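What follows is a set of structures for review.
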Structure P
């Protein structure tokens, strides 16, 4: 019996795969659970159209992420912060702060896609890194430096 998978199923196939399985397996398990549908000509045509549209969108998103990555490579970020006696740092730097800095440079990335490893906020002076998810398959490591702007 020909079916189309609606979800990824371990040891069977991935979403939108067209498979030939035993009728009992399809009727009693895959179709009632919502994992698959019968592979009728109309369903197959719709699936191919969905995959074609996704492919076009995917190519556009990958191209766009490469352009952003090129801009990020050329960028040098130095963040001046106020530091008091004993090197105490006033405030902290988080993903939202980094998003605002990138926005000023003309790179628009949502704060949800900026990850600071470890404790998620930076409270020390020095070199740091943040991971920026540009696409499902692309991630960029942004290097930046936190500098002391004034000592009291």
Structure Q
């Protein structure tokens, strides 16, 4: 998956993942067409259990052939990107239900090489966008988290 672009603006890998989570793949590609060759998976998850959020993203990435489920380094890289994104959502406190918070999130997972040099290898970006708050309708607020990790 070669990427001939080398400027910081063109390598806005996290920006692309965020745009996908906020909108959809087609809209994001309209803004950032240089990422057309990248693999993208999207989904939604709502839960008071952070383990369910993590497993939802992992399952989507595996079913969408974004990672090879039998390759530990790919699953490991995805896990770290998910946790980093979740820390953004939860403001650094990786807890939800045990402190009476719930999340309703859209997510994107993007895989590609954001560097012009193929030796830099592939990377994963995970972005969550949605709501977090008390498990009472109308008592939540928006949240956003982004995690990027090399494979």
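With distance in nm of label points 7 Å out along Cα→Cβ at positions 12 and 116 as the yardstick, tell me which of P, Q scores highest.
P
Given that FRET efficiency 1/(1 + (r/R0)^6) of positions 20 and 108 (r between Cβ atoms, R0 = 30 Å, to 0.05), derived from a single structure, equals 0.05, which label among P, Q identifies that structure?
Only structure P yields this read-out.
When relative contact order in percent (Cα under 8 Å, 6 or more apart) is calculated for each of the structures P, Q, which structure yields the highest value?
Top value of relative contact order in percent (Cα under 8 Å, 6 or more apart), among P, Q, belongs to structure Q.
Using Kirkwood radius over Cα pairs in Å, for residues 36-75 alone for the comparison, can you identify which of P, Q gives the largest number?
P
For which of the structures P, Q does the calculation of distance in nm of label points 7 Å out along Cα→Cβ at positions 28 and 60 return 0.9?
Here the read-out was taken from Q.
With volume of the Cα convex hull per residue in Å³ coming out at 143, pick the structure among P, Q it was computed from.
Derived from the structure labelled P.
Given that distance in nm of label points 7 Å out along Cα→Cβ at positions 92 and 124, derived from a single structure, equals 2.5, which label among P, Q identifies that structure?
The structure behind it is Q.
Read-outs throughout are calculated quantities, based only on the coordinates presented, and are distinct from any laboratory measurement. Please read these numbers as outputs of a predicted model, since none were measured by experiment. Cβ atoms are built from the backbone, for glycine too; each structure is taken alone.
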